[in-house]
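So, here's a batch of structures to check.
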Structure 1
Amino acid sequence: MKTFVNITIYGLLGLAVGLSSCDSSLLDTSPTGSISGDVVLKDASSAEIAVNGIIRMFYAVDNHEHFGVASMAIMHDMMAEDMILGKEGNGWFSWDALYKIKSLYTRKDERCYNIWNDNYSIIASANYILAAETTMAGDPKAVDYVVGQAYGFRAFAYFALAQTYARTIVGHEKEKCVPIYTGPTVPSTTGQPRSSNEAVYAQIESDLTKAAEKLKGMNKKHVSHLNYATVQGLLARVKMVENKWADAKEAALQAINASKCKILKIEGFRGLNNAKADNVLWGMEIKADQSGGWANFFSHMDTLQYGGRAPKQISQTLYAKMNTTDDRRKWWNPHSHFNTFDGAQVKSGYQQDKFHFANPKEGTGDYIFMRVEEMYLTAAEAACRLGDDAEAKKYLMELMKMRDPKYTTDKTGTELGKVSSQEKGSLLEEIITQRRIELWGEFGRMNDLRRLRQGFRRTAADGWTMASYLLKTRPTEDPESYMWVLTIPQSEFDGNVNMKADTDQNPMGD
């Protein structure tokens, strides 16, 4: 419990820093050093400082491979088969790809601790805001806006924890997930035990439902904030993991219709670095003094910086699934000089050209967490799962007509292979393939493999040039494996009397 409580209390004292791009009237209510939680939460206007403080947590930098939510996306991609690490560089994210991070649960500078700490810090800060709902002065709609943000952020954090520290909910409903906290916490607060998957997902759904109720009909006050459409997009993700297909489709369509976002051609959002692009449902504006220098997403992806020393590449197999007329081929370069290993041209993956700094000199680019294209793919998959191939193809074609003028499909059905490389030729498989291509580097492929209950294989033919990354002795083909379930940090057991390492720790092995 002490893992995140102390950080959050300190954070509340300094939340006046906020977002430098927001209305200055929200940022100068008190000197940073003198502000208190009571002052911040006394009215809706001041409470937006607390909202901005939570947002800052989403891209706060601890080290070169930990820079908030965007680093989680790289981690979940590197754990799967579609994103290849062409060279190790300084080794950042290599241990994710090699599945060596679970043993580092005692360290506070490694993945197990960072993801746990980040998300519980978000939860604790959101809980302070929610506890002040009934006493917060101001216009009721302004209060609803702040409270809606808090519910949405708390749901996001619990979902991230569930996706990382437990097996997927379907088939594992009663298994242990993570502790639930819904009220303000102080250092003396008694820690909670691990709740079940079904309890955590019930909390996530409840929070998103309340967020949607509070935010419906409201416009974002800042591009980094949530709105009704964003919340529906988050709900669609949750419903997909729960295999509640009708709910997933409805939430995705709500997100599409409420957002008024539109699918863009590739030229309309080159670099994927502008949170204000017309296809972005949710992203975070990053200012130069908040970029993290080398410790940010674009540094790891863009070959102009560290991405040139540790290239992120698409597998040749996935690249080949695009027609030659598919505009997304521009996102990767099969002829790049970065497609080499040990100084010789080899059968490596193909260097990414999808993500680039918006301003290379300042090292800046916005983080994009959700695009409307994802919602069309979600609606397509959900419709297919519900047995409506025609509707599924309709949503799929809405995307594909903006990507490949010659694309067609006559596939049907929902059969999937036990591992992703076992192709069955179904429509569902086709939709997922297009999802893998469209969202490469954005979503975290492992999150989809978990919910699909599929294993994976890495091969040299895909472009995996380093033999150790093939994971030949690991159970990557087993969707029930604990390989991709992280260990809980030791600090949680040290500070929580209701969690015991011998009964509550996740398996150290696979």
Structure 2
Amino acid sequence: MTTEKHDQLPTVPATVSPAGGGRAGLDNANGLYFLSVVLLLAFAAFFYFDAQFKHDAESLRKLSLNAERILNANDATASAIRLTAGLKSERFLFNYDDLLETRNSLLEENLSMVGNAAAREALVEMAEAGREIEVLEKEAILLLGREKWDAALALMMSPHYKRQKGLYRANLSRALSMLVDDSERNTKKTETLANVMRVTVLLVFLLFALMGRIYAGRMRAALETERTLKQSLEESNVFLEQRVIERTEEVTRKAAELREAYEVISASIRYASRIQRAVLPDTAVVGADFPQHFVLWKPRDVVGGDIFWYRQWGDGVLIALGDCTGHGVPGAFMTLISTGALERACIEVAPGDLGGLLRRMHRHVQVTLGQHLESGESDDGIELGVCYLPHSLERMSYAGARLSLFLVDGDEVTEVRGTRKGLGYRGIAHDQGYEVHDISLHPGLRFYMTSDGLIEQLNSDLPRPRMFGKKRFKALLRVLSPTAMTVQGDAVCRALLDHQGGQALRDDVSVIGFEVPLRCG
């Protein structure tokens, strides 16, 4: 007789003809009773170990979920403090205590559930690292309360804090690894036990069949075979139905987990979008000083790596457009770093010194990302164009870092190229300088800056898609020169969509256009 795979019921052997009677029949009855007891004990042992395995698996699943939530809460507390320091707003600390309580309560729950001594030791070490992290974060919060933003941010970026965060994650990973190893060992034991049980059941069924044939005779053997086959079919159906139910529950559970993860990620990205949009200048404020202007800000994803600034600087105003490395969430993080670098540079550099402003921003970005060190791994940065208009509005200064300024004077379009070095990046010298251009102002002169998302956008022409390109952009500005600046943003967007066709947006797209008024308000 052969056996099927482990997830199928074994076939039931046919009975054979009986032999002997009287005492032999009594012996066979006793034997059947004994085998029945053995079979029941075997099933009881199997169900016990199976239940124990499921309990261990459920505990590991709960520990893993708690670990994920602990890491999320741990990252969220650090992000809240860094955002508060970077944006100089304590509103991001409102839920810090809740996150901290969640992190600590989940860790205590995991400690209560872990039986493995080595894993428990790792969790205890993790808790010690967590307490050190909490001390550093509380110290940073005290600095934030005294409005020492840079000091708080420096503390959160310190090697000691990063080392404690690394120990926190490493100990959690080590504990989970040990628990997974225990689970795998238990799984192997359960599989071995299952195989033994299958062999035992098979042998018992064989003995049942042999003794039943001797005990019941040919007719009873035939009837017993029919009954046994019917029972086997019913058990097989029940088994298959149970497998279907289990698989359905597993698929439903995983779908729910994926849906929950998607909702968490989507909510986080939407929240990040609100933060990023809050950093952008109020167009009403820009319009009050420059009635003839437009801003086209079109991120590829919900959040993006393009950003523009408009702010007072001394007795003049500063207008800037930045294109950070990447797009989506990584690009958005770079915009926060760049915003902080610009704010610090505006404070440290004399108003109107655009070359000094870009040099100082470049150094701040490199220091923030560790690019000035040999051990630094980041090669990110920002391409930036910045204009400064003094109160007199007689001349305008421009400086660019791998970003051009386009001047439109009637039908003439002129490109003022920026320095061919961006801000940040590992391969750029820490003392890199940036050229400043001085431009005379007169009525009707218009200025434009654009990120490379517009210039490098491909169309859907196959097999060789073409970029939008600077030539097309200059031609578009020439066509739009007679129209009001306030409607040109929509015109540029329509031109992009017409060129794009069915091609997906490759990068964030940002365009700024403005005309200097004859008189300063």
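Distance in nm of label points 7 Å out along Cα→Cβ at positions 130 and 442 was computed and gave 2.9; which structure, 1, 2, did it come from?
Structure of origin is 1.
Upon calculation of helix-only ellipticity at 222 nm (-39500 (n - 2.57) for each DSSP H run of 4 or more, over all residues; to 500) from the atomic coordinates, which of the structures 1, 2 produces -22000? Let's see the in-between values first.
Numbers: 1: -12000; 2: -22000.
The structure behind it is 2.
Which of the displayed structures (1, 2) returns the greatest value of distance in nm of label points 7 Å out along Cα→Cβ at positions 386 and 418 on calculation?
The maximum falls on structure 1.
If distance in nm of label points 7 Å out along Cα→Cβ at positions 42 and 402 is computed to be 4.6, which of 1, 2 is the source?
1
Compare relative contact order in percent (Cα under 8 Å, 6 or more apart) across structures 1, 2 and report the one with the greatest value.
Looking at the calculated values, the largest one is 1.
If we compute FRET efficiency 1/(1 + (r/R0)^6) of positions 162 and 258 (r between Cβ atoms, R0 = 25 Å, to 0.05) for structures 1, 2, which one ends up with the highest value?
Numbers: 1: 0.50; 2: 0.20.
If we compare FRET efficiency 1/(1 + (r/R0)^6) of positions 162 and 258 (r between Cβ atoms, R0 = 25 Å, to 0.05) over 1, 2, the biggest value is for 1.
If Cα Rg over 2.2 N^0.38 Å is computed to be 0.93, which of 1, 2 is the source? If you can, show how the numbers build up before the last one.
Working: 1: 0.93; 2: 1.53.
Working through the options, I get structure 1.
Name the one structure among 1, 2 that mean projected area of the Cα convex hull in nm², for residues 210-289 alone of 8.3 was derived from.
Computed on structure 2.
We did not get these values from a lab; they are worked out from the coordinates using the rules stated. Everything quoted here is computed from the prediction, not taken from an experiment. Cβ atoms are built from the backbone, for glycine too; each structure is taken alone.
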